[in-house]
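Laboratory data are not the source of any read-out in this text; all were calculated from the coordinates shown. The shown structure was predicted, so the numbers you read here are calculated from the model rather than taken from an experiment. Cβ atoms are built from the backbone, for glycine too; each structure is taken alone.
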Structure P
Amino acid sequence: MKKTAFTILGWIISIGLLASLAFKLDLQTLWAGFTRASWGWLLAAAAVNGIVIALKTLRWKMLMQPSAPLTFWRTFKATVIGMAGNNVLPARGGDVAKIYLMSKWANATKTALTSVAGLDKLFDGLSIVLLFGFLSLHSTFPVWVQRGTTMVSIIIAVSLAICVLLLLHHRRTRTDEPEEMGVFSRIARKFGSGMGALASKKIVLVTLANSIAISLLQVATIWCCQLAFGIHAAIWVPALVFVAINLALVVPSAPSGVGPFEVAAVLAYAWLHVGKETAFDIAIMYHAVQFFPITISGMVFYLTRNQIGGTNER
């Protein structure tokens, strides 16, 4: 019931935001911008986004290594299927599908993989906060972006502390007498089983470097979309848009974050004195180069999940 209510709330927010934005846009100017777009730059944006997916696959593979090693190809398929699922299913159902497939292919518990998923998002958020901090030294940002990033930073710090405590609890509790442990202790130990990556400095540093590269490449994807519409600006401009969009995706919404995604981009560009129609053109195409290739590929991988690479590949 709560999940249904949350899904309905997300759709209401998405439709409301898109409707309020639509009333402020000049459709003729909007269409004229689309017709003048450089498809070469949009194809470049899609190519860069493909590299992002490969790096996200590597990050998952590294985080899984201590507890559930899996081949790159299997991890890549599960990652694409999960992202495609998030594009079309409510309540980030793609994450559930990804964990299910990985538990089947890697012989790992869903609890441990849920912990890995949490670590994955933790490193994602940490790289965005670091990017924001670096850019803050050279430019200013809207107040709502600053406040949002501060809140996210606090959440990340608390989440990281919890992950470390779960790992320590997992390592300190005995496995031969689980009946002597309380319910919460057993649950904590299960979640801690997926936190093994935090015990390796090498994995942590490589994963952090990987996450920073992912964020920079996503900024580059937005930059390519900007160039497609004739917007030549300093690199911190798409970086601001990237941070704003990721903050907005925290808000409940329809699948793929439609609504908050576009509104956040338009607000960020408006603060930079870019016309709202051009800003919306850039936002919708940035969303499109992320949505269509991944969704189509994910559907193909899902339908052929038992044929590609064999069912027993490890």
Structure Q
Amino acid sequence: MSALTIYILCHNRPDDARQAILSVLKQVDQSCTLIVSDNSSNDEVEHMVKREFADIHYIRRLPMLPALDHFNRCIEEAEDDYFCLFHDDDLMSPDFVSVMKEAIANNSSAIAFGCNANIESFGKLGSEPSFSSFHHHELISTPRDLAIRYFARAQSGIAPFPGYVYSRNKVAEIRIPINGGKYADVTWLLSLVSIAPIVWINQALMTYRMHASNDGNVESMRDRLRFLRYLKQNRTQFGESVIQDYRCSFVYKSILKNNDSIHLKRRKIAIAFLRNYNWTRYLRLDTYKALLDRAQVKLKAKQ
């Protein structure tokens, strides 16, 4: 059986970290190594762990690392066959480890395994999971396939980044780009799937918690434009339709939400693009396929 290390990446949230640690300790399958990687700017998490979880492998990052460097440091230190970079504000379901290990045994060629999640938004549990699928597993084989799931219109959600388990040998020297901004995690996953397939497990194996201090709640147009450049630089991999869908949802619609008259020229460009886009996307077969898939998944969920 492949060995698995679970890192819980912590930053200044001792109460959340306690819950995350307990969720790992309650795993049905205990054959994994738990490491708490504390990248806090204060001592609160350290005091909590040493007081309540003295037997757990604890690492304090001093001096504190930039967030993406923290991820990469854990990747570099991972020694087991597989590793997970879990976040301190999320919760693992009790069968996370057992289901992940089963998926690994059945998909040995995959480089990474994501899972579905229950979504908790500001303390309230949502009624729908992170993504919808007809299948027990979704096999994602190309960067274009993954990019479509993230950015194409009418798609059915994604596997949350904190729930991924990675193959140490296949990841090798690939690292999360430290200049990638808020899309660095997506860029990294796109790099991984260019090497070997990614598997998404339809079963919800975690609770992904949205709250005011989520890093993902803060995003700039600069980050979005930076990622647009990345997509355009790799146009042959992703295709023009993915780039157009991304422009629509993540760039031009955001511009129109900003009523700042200073950017009047940008608004005119956005309006012209969207007017043309809204017609041309219905000439694409993938638009109808995505709409049909989503409708079928929703219908099945109601039955």
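Thinking of P, Q, which structure, once relative contact order in percent (Cα under 8 Å, 6 or more apart) is computed, gives back 19?
Details: P: 34; Q: 19.
Structure of origin is Q.
As an exercise: FRET efficiency 1/(1 + (r/R0)^6) of positions 60 and 236 (r between Cβ atoms, R0 = 25 Å, to 0.05), calculated from one structure in P, Q, equals 0.30. Which structure is it?
The read-out comes from structure P.
Determine which structure produced the value 1.00 for Rg/Rh (Cα atoms, Kirkwood Rh), for residues 44-139 alone, calculated from the coordinates; the candidates are P, Q.
Derived from Q, not from the others.
Assuming 1.00 is FRET efficiency 1/(1 + (r/R0)^6) of positions 124 and 196 (r between Cβ atoms, R0 = 35 Å, to 0.05) as calculated from a single structure, say which of P, Q it is.
P
Tell me which structure, out of P, Q, gives 3.4 once distance in nm of label points 7 Å out along Cα→Cβ at positions 156 and 172 is calculated.
Q
Which of P, Q yields -12500 for helix-only ellipticity at 222 nm (-39500 (n - 2.57) for each DSSP H run of 4 or more, over all residues; to 500), as computed?
Label of the originating structure: Q.
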